Structure 1
Amino acid sequence: MSVPKIKHIRASVVRGGGGDYHDVEDGHWIDDHIATPMARYPEYRQSRRSFGINVLGTLVVEVEADDGTKGFAITTAGEIGAFIVEKHLARFIEGRPVTDIERAWDQMYFSTQYYGRRGIVVNAISAVDLALWDLLGKWREEPVHALLGGPVRDELVFYATGARPDLAKQLGFIGGKLPLQHGPAEGEEGLKQNLAKLEDMRNRVGDDFWLMYDCWMSLDLNYATRLAHKAHEFGLKWIEECLSPDDYWGYAELRRNIPRGMLVTTGEHEATRWGFRMLLEMGCCDIIQPDVNWCGGITELIKISALADAHGALMVPHGSGPYSYHFCCTRHNSPFNEIIMSAPKADRVLPAFHPLLVNEPVPENGRLKLSALDKPGFGVELNPACTLHRPYTH
């Protein structure tokens, strides 16, 4: 069979949800007094949008082969990412066979290493990589999970991240992860309010439902350690992303100091095999949480997952909808998944990238049958009602 070559790559941006799930309207739980590194400044404490968490918007990367087959993917990188794709990365994609994904990743990463290595650059690389996997699956008329070796289970099970774990339990999820609302700058009163919220939710959901706290890089080692010990009374399953992603030493110390049986998790804002090697070799956490839209795409997630498996750690990706579903169903060390409750009141299950994708599968009663993923590529399409803007060409 003749292998088609990639004719063109395009990078566009879109506003209003999708890849940038913080691009929301007023009144959304995801923007309501959540602890952040910027909460040390009172003027940026109430709203995460106030310090610009939503400024980037969504990057959409589309690739088209010379036989007419198309693939696409999304991430959070906006116009800056579009510039990088169009002006730099395109040269490593166009004219190449649709099967040359590993070489494309290697060239994209090492050509940008002097100004990249993580952040927006690796976000952009992730979107290109995912679009290439989508294209390959559509050309072969196979789902991405089949390209990765096939599923090892018949369904995925989920926990929900949102402000209402009690509602998540009613919706059938195995657990609920709360956003921590008060950081160190709010003192002892803030700590008491964090614990009171946890106690209230434990009383609502009972003893057998998982409860976790997402601290979103907002704490210091002392505060995180105190929070963990006090939260142990209420059966906290894990404490997530407490410290700066660069503080590997702090994470290792935290893991040594927390109550026995509680887990430390992190990695949402880490990238590439080298970043996760640091977390794993230094004993920083029990579960790594790469976001496949940010960490380097599927090509890099394969390597990250293998590292975790060799270290006896679980890999439970951050959000990322169908992009992580297709991967996790093929790996034994990814036994459950996260879905971020994108409904403003966290009271109903919406697609992870609402409203940008069409046919995006969603869990029902906290589970997703693998049959929902049996479509070519990642099995989703762009919503034609969402307006794309292509700010650069090449």
Structure 2
Amino acid sequence: MKYVVGLLLALACLQAQATEEQTVVLISIDGFRHDYIELHGAPNIAKIAEQGVRSEGLIPVYPSKTFPNHISIVTGQYPSNHGIVDNNFYDTERKQRYKMGDGVKDSTWLTTLPIWNLAEFQGVKAATFFWPESEARINGRTPSYYFNYSTPAPNRQRIDQIVEWLKLPEAARPRLVTGYFSIVDTMGHRFGPESHQVAKAVKHVDELIGELWQRIHDETEVPVNLILVSDHGMSQITAKDMIDVKELNIDEELFEIVNASTRLMIYPKEDVSADQIQQLEQRLKQKQGNFVIESEQQLAQLGVTDGPRKPAIVLGTTAPATFTTRPEEQRKDGGTHGFHSSRDMDGLFVAAGPAIQQGTQINRFSNIHIYPFMAKLLELELMTEIDGDAEVLTPIIR
């Protein structure tokens, strides 16, 4: 009889939690490859995954770069639709270059509705402790609470602040919180994905995530669903395989060139004819070997649509090759991302909390589906067209 009563009480508690307004804490660990939990040892993240859901990988949008993917995660859109098509790019109509974070100074670079806007427009407070472009005044609005991006901000301070936000009185408390850690990506670039420096960074972030999860349970009384993601994985690159951009002999009087490391983007300047573009393309085709010219069909399949931010010619590489403008003596082995989707480029997805299924593993999926998933957890109505599909992650909601 005691067992039955206890079971009924537990079920009643679960039902109450399910009907309560849910809170979402979204944490990005930049550059955390899908297999780092086992490869480098992340026991706290592994434990959270056992208590909730883990995917076999999180497929980045093209290109697998930091800013396009972070914006896709919080908008459910491909880069061509949210506006940030690479970390750095050129716009032929504006005749301007975008570089990471320019949306803070001029939010018209972003043509989208991020999850914190969606929440605020529907009366749900949001807070961001770093997320690419989260302090930009998009659609005339910022999150209720945010920090201007500053790399030196101590990682533990971010955990402390997230917990403090969750402990605020109900009227002031955000139900959507984002956080961001860059150290794993930084070490991956410098030393390569399998280095001991990356292992050390993974362990550091794992300790912080474990502390956050424990403090959420010990110090807060709200139903928090923790979602851990990364924007991309990491591949090993080598100095000997780097391609010197200067040796391609592209006329910079006629073309804007943006070196994105794993791909080279070539934009025609004003008055450059279609014949001149075709002549350059034909000449570059003769040089193909350790790079290829991305076809229109291939780009379309990756969600790239026509517009002023789409290069006329895109040269792509595969690991361990990259483009460089550095002299040979300054080139170093290391790691990078931005390549076409592959297992090395797959990121992390782990979710746990009162609204999430327990002990579940799912197939790899595209990160554009996280936005409608979060909207569903927060009971928000979508207000714009998106590329993501809410049905992809609906089965993991309990």
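No value in this document is a laboratory result; all are computed from the given coordinates. All values reported here derive from a predicted model rather than from experimental measurement. Cβ atoms are built from the backbone, for glycine too; each structure is taken alone.
Quick check on the output: 1.4 is distance in nm of label points 7 Å out along Cα→Cβ at positions 61 and 317, derived from one of 1, 2. Which one produced it? Going label by label, the one that fits is 1.
In this comparison of 1, 2, the computed figure 0.96 for Rg/Rh (Cα atoms, Kirkwood Rh) is attributed to 1.
If relative contact order in percent (Cα under 8 Å, 6 or more apart) is calculated from each of 1, 2, which structure is the one that comes out at 21? Each step should come with its number before you reach the end.
Numbers: 1: 21; 2: 32.
The value was obtained from structure 1.
Largest in distance in nm of label points 7 Å out along Cα→Cβ at positions 189 and 237 among the labelled structures 1, 2 is structure 1.
Among candidates 1, 2, the computation of distance in nm of label points 7 Å out along Cα→Cβ at positions 77 and 325 that gave 2.9 used structure 2.
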